[in-house]
Each structure stands twice: as structure tokens, then as C-alpha cells.
Structure I
Amino acid sequence: MILEVVKYGHPVLRKNGAEITEITPEIESLIDDMFETMQDYHGIGLAAQQVAKALRLTVIDVSGVEDRPSSLELDGKEADPLTIMPLVLINPVLKPEGDFEAGSEGCLSFPEIYGEVSRQSMVRVKALNRDGKPIEFKAGGLLSRCIQHEVDHLKGILFIDRMDRSTKDGIKPDIDDMAEETKAELDAANT
């Protein structure tokens, strides 16, 4: 089922996600719905907060992106990133590494808004997979950026929080309008 992706201004986007202690049928169904939603919105990552669930869960699939390469290390050996796609990360813990690199980012909760964000080039990931089994790997390139972006969501951190002042100032009118629009929609829904 395709879920509604909440937009900037919705309070759930600022919530720290609750740890998932059990893979229930509801969590399995949410994972399926999140993948379907992400594909429908043409995204490469989606966090539970973006579908109004404050949980430590994200889904990622960079397999359709050819112009921004990704890298993957499994057990200290280079591997094809496609071997782990589509990717489910439950209760992820990250250890970013490497130099900071600027790159363009967008977000499904900020339609049509893009900006430069500096992130570390590599990330070590420990998480549970869809079956609740531990997974560990190191990612680079677009996959690293996407994982860092989505895991930020799980902590209530948005990509605009990572932008430098001039980048953020350039999109401020658009994000202010979006926040007002979202607030008006929430107020109307609650009356």
C-alpha cells in the first residue's frame, strides 16, 4: 500500500525513532509499504518518520542510479552494492569515516527542494535486516550519503540541518512556505 509521505513542518519529522524490539507482522507490512511508497515517489531512501511512524527503520534502494556510483565492503572485501539491494536497516548504528564531501541532496519530505550537503565519504553500518538478523558493512559513494541521510531522519535530523548557512538561506523562502502549508493542512485535519 502506498503511504502518504509527510512534508516539512510535520512534527513527526523531528521525532527520535523508537527502537524496534521485535519484527512483528505490522513491521513486515510497514517495510513492504515503505518500499512501495519509495518507488511510487521515485526515491532511493525512505525513513519511517517520513510516513508518520517514529521508529528506527529505513529502506534504501540505489540500484536504479547509474550516474552516482556506490561502493560496498562486506567482511573487509569489496562487493557489488547491488547484492544488498533492496536494503532494510532496523535500529542502525553508523560510524562515518573519511573526508567530508559536498554533494547535492533532495528529500521526499521536501519535494522539489535540493541543496549541497557535506557528509563523510564512507560509513560503517551495523543494523538488523528485515529478518531481524545482524548485518555489518561499509559503504561509500551514493549509498553512504543515502544511509547517512536516512539515519539522520531516524534521529529527527533533516538534511537542511546539515546545510551551510548560505545554502540554507537560498532555500529558506521555499521551506518556510512548505512549513506553513503543512501546518495549515494539519490544523484543517484536526478541526
Structure II
Amino acid sequence: MIAALVLLIFLIVTVGYFVGIYNGLVRVRAAVKLAWSNIDVLLVQRHDELPKLVETCRQYLQYEQQTLERVMQARAAVAGARSSGNVSSLGVAESGLRTGLAGLFAVAENYPDLKANQAFQHLQQRITELEQAISDRRESYNEAVNINNVRIDTFPESLIASRYDFPAAQMLHFGNEQKTDVDLKGLFQQ
């Protein structure tokens, strides 16, 4: 009788332990999804602001259509990577957009009327704020991914993670060319 009671208690504790691990893995997976969703919200906001900026600039930059087209192509590339959820292609697309925006802002320096335009100033400030917020959210996303990946790689969580399909999440990585500052001086000379 006592042996059966001890066995029952052992089984209850063991099942409770594994349920706790499973629920913990669900929480960290949800944190990764939430962090990605937070980035996604800002990418959508920036995606919506860019056409307004380009249209404001188009009125002034009659001879700079190539610069405007580069920004819109980069915007489309980011939207494609975002909608597919492809983290690695998002890094590349973000780099292209960053370069395009820097080029646009550099070209705008040659147009005093545009620089003085309140709509341009507001949109430039808004996009700069969104860029900073996206950068901050990238850090949060990578932190959530790291926690997730450490949890699914450690024992005994790894046993449950592999059995119940808890895959590793992919961090947002940026190559060295994507981390360097944009050469504004070179953009002015184009």
C-alpha cells in the first residue's frame, strides 16, 4: 500500500514536472512570436509612411527619380521578406532600404525648399523614429530567440522540444556591410 502511494506520488510529480517544462517551452515560443509581431507592426507602419515621403519628395526632386525608385523597390523587398517571415532575407532587404533612405535624405539636402517643407520634415522624423524603434525591437526579438533556443537545447527540455515539435527560431543577423554606416558623403556625390 505504501509502495503504491509512493509510486503514485512519483508519477504525479514526474507528470507535473514534464507538464511544467512543456508549458515553459510554449511560453518562450510565444515570446518569440510576440517579438516578431512587434517588429512586424513597426515595419508595416514604416511601409505605410514611405509612399507619403516619396510623394512629398517627388514634387521637388524632378531629376532624382532613380533615387525615389530605389526607395520604393527596397520597400517592396522588405514587404516581401516580412510577409514571408523569412528572417535572413529581411536583413538583406532592410539594408537596401536603409541605403535607399540615406540616399534620399542626402539628395534632399540639395533641395532647400524640400528641406523646409513641413510634411517632409515630419515624415523624415517619423521614419527616423520608426527606424530606431525597429532597431530596439530587433534586440528584443533576438533576446527572445536566444531564450527559446537555449531552452530547447538544454536537458531535459530538449527531450520534450524534439518530441513535440519546438523548433529553433532564427535570429536576425546582419552582415558586416549591413552594420556599417551609410557613406553620406558618397551619396552626395552621386
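Below is a table of values for the structure above.
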item: Value 1, 7, 13, 15, 14, 11, 9, 7, 5, 5, 4, 3, 2, 2, 1, 1, 1, 0, 0, calculated as P(r) over Cα pairs in 5 Å bins from 0, in percent, assigned to which of I, II; result: II
item: Entry that produces 26 once relative contact order in percent (Cα under 8 Å, 6 or more apart) is calculated, selected from I, II; result: I
item: Among I, II, which structure scores highest (criterion: distance in nm of label points 7 Å out along Cα→Cβ at positions 42 and 74); result: I
item: Source structure (of I, II) for helix-only ellipticity at 222 nm (-39500 (n - 2.57) for each DSSP H run of 4 or more, over all residues; to 500), computed value -28000; result: II
item: Distance in nm of label points 7 Å out along Cα→Cβ at positions 82 and 130 - structure with the largest value, from I, II; result: I
item: Structure with the greatest value (metric distance in nm of label points 7 Å out along Cα→Cβ at positions 10 and 58, set I, II); result: II
item: Structure with the greatest value (metric FRET efficiency 1/(1 + (r/R0)^6) of positions 2 and 114 (r between Cβ atoms, R0 = 35 Å, to 0.05), set I, II); result: I
item: Distance in nm of label points 7 Å out along Cα→Cβ at positions 90 and 154 - highest-scoring structure of I, II; result: II
item: At a computed 0.45 (FRET efficiency 1/(1 + (r/R0)^6) of positions 50 and 162 (r between Cβ atoms, R0 = 41 Å, to 0.05)), which of I, II; result: II
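Taken together, the values in this text are just the output of simple stated rules run on the coordinates, not laboratory data. Just so it is clear, the model here is predicted, and its values are computed rather than measured. Cβ atoms are built from the backbone, for glycine too; each structure is taken alone.
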